[in-house]
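Any read-out appearing in this document is the output of simple, stated calculations on the displayed coordinates, not a laboratory observation. Note that the structure is predicted; figures quoted are calculated from it, not measured. Cβ atoms are built from the backbone, for glycine too; each structure is taken alone.
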Structure 1
Amino acid sequence: MNLRKKNLLITGLPGVGKTTLIKKLSDALESLHPVGFYTEEIREGGERKGFELISLEGKRGLLSHKEIGSPFQVGQYKVDIKAFEDFLGSISFFDTFTCLIIIDEIGKMECLSLRFQEILKEILDSEKWVIATIALKGSGLIAEVKERKDVRLFEITKKNRDSLLEEISDFISQTHQPDQGAQSSLEKLE
């Protein structure tokens with residue numbers, strides 16, 4: 001069996017441009033009807049207070065904040081698991097027309113959610129293309145995902161961050177086979 005490397009992971013140091021790259025890729029690969037989310041810092045008075053989730057459709061949710069009540073914590077940030085799981089429920093990861101799933105990121109905060117872990121495994125096992133950022137270091141699920149045989153790992157640096165957009169877009173464009181379900185659904189519309 002020829003195992004297609006359709007799960008593309010982007011890793012690198014914090015602040016190197018992983019989220020910026022993933023947002024540019026979702027725009028560049030718009031024809032694949034991407035769904036998913038990215039994260040942005042919540043800043044107050046010049047200080048990072050937490051992280052907000054933003055879906056590709058523009059919905060927003062809270063991932064973590066220094067000043068919320070939660071028993072789940074990574075570093076100084078408390079993680080709102082319920083808000084994260086509610087947010088995940090609003091994304092149509094498995095819609096027939098979706099050929100590309102964007103996830104920013106597979107990290108310690110996100111992996112606290114059992115629902116995220118379940119969705120992630122289902123997404124990675126699906127026929128859909130996946131582009132995700134992943135923590136540079138980490139054990140458990142983070143390490144497991146990196147070791148999958150259907151994964152191609154890209155490490156972003158300040159030197160290669162501009163060229164990776166084209167490299168990843170070209171890789172998908174050259175190897176993309178339209179999903180049979182999406183194809184048959186498109187044919188029905190014509």
Structure 2
Amino acid sequence: MTVSPARTALIVVAGAARRVLAPWRRRFDSGAVTRRIPPHITILFPFVRYVDVDAELLERLRVLYAPVAPFEYALASVQRFPTVAWLAPDPATPFLALIERTSAAFPEHPPYGDPSLDPVPHCSIGIVDDPGSLDAIVRELEAGLEDVLPIGCTADAMTLLEERPDGRWSVRAMFPLQGA
């Protein structure tokens with residue numbers, strides 16, 4: 001067994017999409033399913049080591065997200081990065097605002113560890129080692145999800161996930177979006 005670095009992530013869980021996406025994620029992103037990572041849109045990863053999460057940080061996150069209003073979005077279309085099939089949230093703007101808000105509060109933790117990166121909000125549903133195999137997966141996802149997309153979702157909380165030493169992830173805390 002590989003010992004993980006015990007990382008954390010800030011995400012918006014796409015809870016309404018969980019059941020619909022479960023068979024596709026088991027087939028095409030089984031590693032995330034095995035590690036108990038829910039379908040989500042990443043706001044900040046990597047964040048702090050889980051051993052560095054304390055009451056002060058949890059309160060800081062609660063205060064950061066409480067003024068943000070909950071919002072509706074849809075997972076609307078199958079898209080791709082070179083080795084990842086994903087669903088695009090529509091609208092993406094509220095996620096970009098959350099990423100910007102979080103990055104401004106924690107500049108020492110740039111999205112995906114790269115300060116030059118322009119993050120694209122997405123919900124991963126397939127990951128491949130060989131980029132050449134992604135075309136077939138994207139076609140299968142487009143055909144299989146055609147009748148269920150868009151999937152309506154509500155972003156009403158930020159979730160702090162923590163990676164355990166065995167590589168599995170669990171919810172450490174949730175921060176309700178309570179703005180008007």
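Of structures 1, 2, which gives 14.4 when Kirkwood radius over Cα pairs in Å, for residues 10-97 alone is computed from the coordinates? Corresponding structure: 1. To which of 1, 2 does the computed value 16.4 (mean count of other Cβ atoms within 10 Å over residues 18-25) belong? Value 16.4 for mean count of other Cβ atoms within 10 Å over residues 18-25 corresponds to 2 out of 1, 2. Looking across 1, 2, the calculation of helix-only ellipticity at 222 nm (-39500 (n - 2.57) for each DSSP H run of 4 or more, over all residues; to 500) that yields -10500 traces back to 1. I have 38 for relative contact order in percent (Cα under 8 Å, 6 or more apart), calculated from one of the structures 1, 2. Which structure is it? Label of the originating structure: 2.
The maximum of Kirkwood radius over Cα pairs in Å over structures 1, 2, that is, the highest value, falls on 1. When distance in nm of label points 7 Å out along Cα→Cβ at positions 106 and 162 is computed across structures 1, 2, the figure 1.3 traces back to 2.
Can you spot which of 1, 2 the value 32, 20, 18 was calculated from, given it is Cα extents along the principal axes in Å, for residues 90-137 alone?
Details: 1: 32, 20, 18; 2: 40, 24, 14.
Computed on structure 1.
The value 4, 13, 15, 18, 14, 19, 15, 2 for P(r) over Cα pairs in 5 Å bins from 0, in percent, for residues 122-169 alone was derived from one model only; which of 1, 2 is it? Going through each structure in turn, the value belongs to 2. Given a value of 1.8 for distance in nm of label points 7 Å out along Cα→Cβ at positions 34 and 58, point me to the structure among 1, 2 it was derived from. Comparing all candidates, it corresponds to 1.
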